[in-house]
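Each reported figure results from applying straightforward, stated rules to the coordinates on display, with no laboratory input. Note that this is a predicted model, so its numbers are computed, not measured.
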Structure P
Amino acid sequence: MKDPWGNIKAGFSLSGKINRKDFGLTWNAALETGGVLVGEDVKLLCEVQLVKS
């Protein structure tokens, strides 16, 4: 799409999640309330804008 100044641009939104233990990140700490400090899932959110030069 063209912006008001005539530049051609493209935009994308990406989202997903990965399990950190799949990459060997297994550290964690127990909390006094009975839970754990770090969850297993990592959310990935990306907003990308490309400009043609």
Structure Q
Amino acid sequence: MAGDFEGLSNFKWSFFEDIVPKPPEKREQGMPHSSFRYLLNTLLYILITGCR
């Protein structure tokens, strides 16, 4: 059964901060980078809720 997910708290994010690379410098062209916290929240949401 699918669960609920409300995003990572600051405490839980502190465990992942050391693992993910530092944000890259601003680029002149192309799409701006998304934050790694946003990406991790998106992946966890899909895994926990069972969203397609």
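With mean projected area of the Cα convex hull in nm² computed per structure, which member of P, Q shows the largest figure? Could you put the intermediate results ahead of the total?
On the way: P: 6.3; Q: 4.8.
When mean projected area of the Cα convex hull in nm² is computed for each of P, Q, structure P gives the biggest number.
If relative contact order in percent (Cα under 8 Å, 6 or more apart) comes out at 61 when worked out from the coordinates, which of P, Q was used?
Details: P: 49; Q: 61.
Only one of P, Q returns 61 for relative contact order in percent (Cα under 8 Å, 6 or more apart), namely Q.
From which structure (P, Q) was helix-only ellipticity at 222 nm (-39500 (n - 2.57) for each DSSP H run of 4 or more, over all residues; to 500) calculated, if the value obtained is -13000? Provide the component values of the computation, followed by the final result.
On the way: P: 0; Q: -13000.
Derived from Q, not from the others.
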